[in-house]
Structure P
Amino acid sequence: MKNSLSGKRILVTRPERQAVALGEAIREKGGVPVFFPLLEITPIGDPETLRRVAPRLEEYAIVVFVSPNAVEFGLPALLGDRAWPAGTQAAAIGPGTEKALARRGVGNVAVPAGPFDSEALLELPAFQKARVEGRKVLIARGDGGRDLLADILTERGAAVECLSCYRRSAPTNASPLESALKEGLDALTVSSSEGLRALPKLIAAESFERLSGIPLFVPHARIFRAAQELGLRKVILTPPADAGIMEGLCVYFIFL
């Protein structure tokens, strides 16, 4: 399977910082990654909220980081020069976030085995009612993130705080994507339903129609459903994370 993607031009739509690893994996299989982030990630405008939470970090029984971006933009302000508090359980939605925490010295992270989403995280023992009732939980996320995790933990009796660590926005210049479509793309990869829904607003209707006929590889059922709702015709659900996307791409093009 070394050159299973030989010459295939594959659109990578992860935010810039998270796109590198998938791009390298595509190159290793002989493919050509074409980068166009569907979400731009920037720091929050006012970091005062982060500064107010930082001295109280030890008060939380659990701190959940929903993405590598939450770690990158939130953890330095929350920790400063301190070590991670021994009595606070760190948690991550998926392995990418777990690795981001490990790089910054945070270990013993609660993370689901898969799928990598809020629903799976809520199945872990640390998040059951007996463990969270009457205790404080902090959710470090982007602005306007999903409320499911906070809602369920609140129902289970936790005192939940959501902390916005970064902003997400759609790109304002879609000309690189239009150019990539004209040059030709063999596959698309999308890892965010929010980013996916931005697509029809970014490009012309005829470009979206052309794009809808290109195989789209997505690593989660929620994104799969969103793609179908948008009228994308060739949607392939892969196993989770970048590794799952790569598996799906390689299998598809080997047996094409």
Structure Q
Amino acid sequence: MKLRLFALLLPLLVPALPAAEPTVEEIVQKANQVAYYAGKDGRAEVEMTISDGKGGTRTRRFAILRLNLANGDQKFYVYFKEPADVRSMAYLVWKYAGNKDDDRWLWLPALNLQRRIAPGDKRTSFVGSDFLYEDVSGRRLDEDTHELAETTEKFYVVRNTPKAPDTVEFGHFLVWIDRATFLPRKAEYYDKNGTLYRTVEATKIETIQGYPTVVESVASDLKAGTSTTNVFSKTEYDIGLSENIFTERFLRRPPREIR
């Protein structure tokens, strides 16, 4: 009886070992999944406000659809609704799980022009805003080396250095990743002289259908003094989008899933 009692008490006497911290590769993989792959698909309305730093603003409204494929590929469709000068403009991305460059197309109705976005243009301004084309669909993890720079009470701070530095304008960037949700909360971009020149921050977060979701984000160009705020609404996940939506023929006319 005494031996049995000792065996029952033993777990109470031996302190539990702390859970092992994830590796930096596990951190960035999980953060990428949380930020860009929530659910099987998703839809949101976006109001974009571009500030010129001198008190002037421009507002644009668009809808964005996303579909995750079984092989790890992903597709995005963006359709602009307002104002008149960008109305009916559309942007399509086919993002590949491997090291193949993404396919990206832009439809410009005012010019009756459909053009392919070259891989080198993905880090240019997204429709005149402080967000980049690459911000919309994400950057491939294998394009950078990752180093855990710091672990705070709330965040993993990861330093990302490009493997092909001549193809990008930054020297490195830091990302603050929420330790509880793994949602990236802030990114700071440094030029090749080590000077901070750009930030992207998730300023408001909500849990929608069980997924931590950015409902407001701000991109700032610190050299130009400009900023862009995106406010997301009507966000939904797992709505059953068809892959047929994400084809070139829908660049010229929106699918019914665009509200």
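What follows is calculated from the coordinates using simple rules that are stated; it is not laboratory data. What you see is a predicted model, and the numbers here were worked out from it, not measured in a lab. Cβ atoms are built from the backbone, for glycine too; each structure is taken alone.
Quick notes on this one:
- When mean projected area of the Cα convex hull in nm², for residues 88-127 alone is calculated for each of structures P, Q, structure Q gives the greatest result.
- Each of P, Q could give mean count of other Cβ atoms within 10 Å over residues 136-143, but the derived value 16.2 comes from Q.
- Read-out mean count of other Cβ atoms within 10 Å over residues 64-71, computed value 26.0, structure in P, Q: P
- Value -3500, calculated as helix-only ellipticity at 222 nm (-39500 (n - 2.57) for each DSSP H run of 4 or more, over all residues; to 500), assigned to which of P, Q: Q
- For mean count of other Cβ atoms within 10 Å over residues 80-87, the highest value in the series P, Q is held by structure Q.
- Given 1.00 for Rg/Rh (Cα atoms, Kirkwood Rh), calculated: source structure among P, Q: P
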